[in-house]
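Enquirer: Quick heads-up: structures coming right below.
Since every read-out is calculated from the coordinates, none of them should be taken as a lab result. Remember, it's a predicted structure, so these values are computed and weren't measured experimentally. Cβ atoms are built from the backbone, for glycine too; each structure is taken alone.
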Structure I
Amino acid sequence: MIPRRSILSVPGHKEKMHLKAAQSAADMIMLDLEDSVPLDAKELARLVVAKSLENLDWGRRTVSVRINGLDTPFAYKDILNVVGIKKTCLHSLVVPKVNDISDIHFVARFLDGIEMDVHLETPIKIEASIETAQGLANINRIAKSSNRLISLVFGIADYTASIGARLVSMSGHGDDDLDVYPGHRWHFALSRIVMAAKANHLMAIDAPYGNFKNMEGLYKSASMARAIGCDGKWAIHPDQLTLINTCFSPLPEDVEKSTRILEACQNRKQNAVIAIDGHMIDQATVRLAQQTCEMANYLKRSS
């Protein structure tokens with residue numbers, strides 16, 4: 001899969017921001033039709049997003065669109081307007097507030113029909129945003145729901161509201177959590193999402209960090225997410241991208257170590273045990289080394 005270290009969320013109705021995003025350091029651009037778009041601008045946002053998908057040069061960046069919730073009168077129009085374009089660079093749809101497999105099945109079947117109608121050569125992927133207690137309770141079934149599914153995303157603000165937890169910041173996106181809870185307040189939920197994602201060969205994406213001026217807080221948030229297995233993190237401001245990319249990129253020492261492990265595997269005699277610097281190397285470590293080197297090589301080629 002193409003790395004998604006950083007995912008920049010951009011309001012769908014603000015065309016000038018789309019051009020700036022296309023020139024940013026983000027691995028993925030998410031054109032948003034949901035929370036960042038006022039109710040009276042939904043139609044405008046669809047038109048602007050469709051225009052950007054058709055005309056802008058996004059370079060190496062993956063492009064996605066977050067539709068409105070399936071429990072609104074906007075979602076089906078979102079899908080029709082942004083997918084039904086014959087010339088498009090759209091890679092995936094982010095589906096918010098996924099509660100059950102029926103949500104994914106609906107979007108997947110809807111996409112089947114549109115793709116047949118406009119003769120899209122590459123199927124549009126689906127990214128499921130887990131934002132409710134119900135969604136987290138059904139996470140295993142959701143993760144197995146469709147071969148279109150490519151990632152599970154943690155929606156921290158709505159999840160906080162869903163379980164009735166205390167709101168401790170203006171944004172509701174992870175900042176100031178340490179003021180009310182020792183350690184990682186969302187460790188269980190995020191780890192649960194990571195486990196379901198990796199068990200089904202999906203990516204796991206962390207929620208954004210709300211205070212875009214607090215780089216120390218962002219670094220702690222991104223580092224913890226990376227440490228428990230997340231592949232990337234949403235960003236709400238371009239200033240967050242460089243730090244997020246750094247946190248989710250292999251460190252030079254990790255690449256060097258992984259290269260040594262893979263070289264030892266290639267040079268070992270049949271059935272011989274691999275040991276480096278007195279440490280036994282098992283197959284799980286070899287897989288991690290392969291993933292690290294693959295990521296490093298991809299980033300080197302695309303830089």
Structure II
Amino acid sequence: MKPRPLPASETVRWGMVGCGAVTEVKSGPAFSMAQGSTLAAVASRDARAARDYATRHGVPTVFSDVEDLISADEVDAVYIATPPASHMELALKVARAGKPCCVEKPMALDYRECQAVVEAFAERGLPLFVSYYRRSLPRFLKVKEWLSQGAIGRVRDVHWHLVKPPSPRDLDSKPNWRTDPDLAPGGYFSDLASHGLDLLQFLLGDIEAAKGFATNTQGLYRAPDAVSACWRFESGALGSGSWNFGGHHREDEVRIIGAEGSIAFSVFDERPLRLRAGTDERSVFIDNPVNIQVHHVENMIRHLQAGVPHPSQGASAAKTNRVMSEILGY
């Protein structure tokens with residue numbers, strides 16, 4: 001099916017599949033906040049949850065069947081907000097319906113699934129976006145600006161360290177897709193590290209090779225709870241990372257070391273960006289919007305209506321899945 005053009009004068013009507021926690025503040029409201037965009041419909045395997053979401057968020061249409069939402073005339077584009085295990089199946093249905101799609105991250109369970117989805121949309125000439133929204137956030141665009149200006153010279157080394165304590169849900173062994181290896185092979189690594197690894201490729205270029213170790217140290221769930229890795233960027237710069245989800249306290253810092261200085265920042269925590277270059281030391285705070293995906297949605301609308309390329313598309317997101325697969329060894 002040939003995709004229908006989306007004129008600049010027309011509001012893009014999104015249909016959302018899934019209405020879990022990520023859609024409450026981070027993403028769902030952003031689809032109606034961005035100019036030229038509205039959240040027109042929602043569907044979920046839990047029909048009652050979908051109706052409740054629609055009532056609370058002012059979504060005009062609720063579908064009891066996901067396929068009905070995907071094919072609906074009043075839906076121009078589809079946002080898939082379900083756990084990763086269902087992403088490929090749902091995205092392929094959207095491609096067959098001839099509509100643009102935005103898939104939550106990680107894009108799919110593995111690189112093979114990502115490739116299948118990318119190819120399906122490419123064959124039909126359809127836009128495919130992935131919710132690596134940090135590529136659109138002003139705070140990380142400032143880091144990219146510093147790097148582009150050569151503020152720290154040639155990048156030599158990168159390290160990201162993320163630690164967080166187990167949650168009450170983890171300690172109580174309650175069901176959680178993020179700790180089920182059938183739904184997220186790397187556990188919290190799949191959910192959280194994907195954000196940072198994708199961001200680092202946005203800032204520093206593609207990672208061409210990666211290796212890692214993953215283990216479970218707590219026995220609270222089946223997925224890994226500790227991962228360490230090293231990698232090489234196409235530029236020749238080296239990187240390393242460690243992610244532990246059973247630590248005593250929270251830590252989150254990236255350090256980019258260049259020949260003439262360094263940049264430090266947090267991937268998840270809203271802390272100042274720090275630049276050191278010779279005698280120049282800067283600390284810049286740029287906060288995130290409450291509905292953190294709003295810039296991501298705005299960029300999708302610009303892509304759909306004006307042809308301005310979105311920074312997070314299927315091809316780049318698939319590379320992030322490939323890096324995670326190399327680190328986890330599957």
Structure III
Amino acid sequence: MKVFRRLPPADQRTPCALTIGNFDGVHLGHRAVLERLVSGARARGLPACVLTFEPHPREYFARLRARGTGQPADSPARILTERDKLDALASCGVDRVCIAHFNASLAAMPADTFVERLIVDGLQTRYLLIGDDFRFGAGRGGDHALLERAATRHGFDLERMPTIAADGERYSSSAVRRALAAGDLDRARALLGHPYCVSGHVIHGRKLGRTLGFPTLNVRIPYANPAVSGIFIVQVHGLAERPLPAVASLGTRPAVEQGGRLLLEVHVFDFSQSVYGRLVRVEFIARLREERHYENLDLLVEQIHRDARAAREHFGI
């Protein structure tokens with residue numbers, strides 16, 4: 001799968017089948033859209049392309065609202081790292097991903113200009129698949145009716161995908177975020193179609209866990225507002241033939257420092273190898289509790305022991 005951090009260079013622009021969205025989570029609703037995109041692309045002999053945005057437009061506008069107020073931006077929590085989103089898109093058969101920088105220029109771009117510059121000229125779209133609630137352009141002025149006129153004018157096929165729902169609830173990134181925020185990992189799994197996971201390379205930390213008797217593998221979280229936080233029963237893929245049982249903390253570690261960086265810390269049971277630089281995938285199984293502050297390290301260590309016992313009991317080890 002080719003990934004472009006902007007529109008493809010002029011000499012690499014070839015006709016494609018396109019869908020547009022943020023695809024945070026790549027949940028079952030997204031996967032239905034991508035399956036239809038790939039099917040439409042193959043039928044036309046075209047590569048399947050996804051146009052997505054960084055940052056998320058809602059995140060961009062949240063930062064604008066917060067500017068000068070002294071308050072943090074009320075931006076949507078992120079479900080997937082970029083690495084995990086791209087891996088998920090590739091697994092769905094997507095051939096190209098274009099990540100457009102969402103900035104003031106793009107936010108102010110009229111819908112007609114968006115169609116001409118990005119959809120028609122920039123990506124050479126011959127088949128466009130959109131969701132039934134898709135809006136775009138300045139002030140969300142672009143809709144299906146505008147795209148129908150543009151498709152006739154520019155000569156591309158247009159298809160609108162109906163809402164995908166199960167048990168009366170629409171599959172959506174918002175539904176996944178609600179499930180993860182509530183610690184309902186079973187519900188998140190039902191919406192995603194697979195267990196919730198975070199992947200990344202193991203980095204060096206402060207080595208505090210080692211002094212407390214619980215050495216950890218540390219994985220950086222590359223955004224400020226993750227969809228999950230707290231203490232979890234997890235298992236780790238990528239270190240052995242089978243996933244390894246573990247307990248993990250995802251957050252800013254208020255028990256040991258104030259204003260700490262966001263980090264996923266994983267204590268793998270009965271594991272002592274040095275694996276710095278290794279790519280691992282952490283699968284979240286159940287949330288044990290929220291992060292909290294402790295008055296001293298002795299209280300923290302007591303709680304870590306309780307968390308580890310609960311995780312070991314889950315795995316029967």
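Enquirer: Assuming 1.00 is FRET efficiency 1/(1 + (r/R0)^6) of positions 149 and 261 (r between Cβ atoms, R0 = 35 Å, to 0.05) as calculated from a single structure, say which of I, II, III it is.
Expert: Among I, II, III, the structure yielding 1.00 for FRET efficiency 1/(1 + (r/R0)^6) of positions 149 and 261 (r between Cβ atoms, R0 = 35 Å, to 0.05) is II.
Enquirer: Given a value of 64, 50, 37 for Cα extents along the principal axes in Å, point me to the structure among I, II, III it was derived from.
Expert: I
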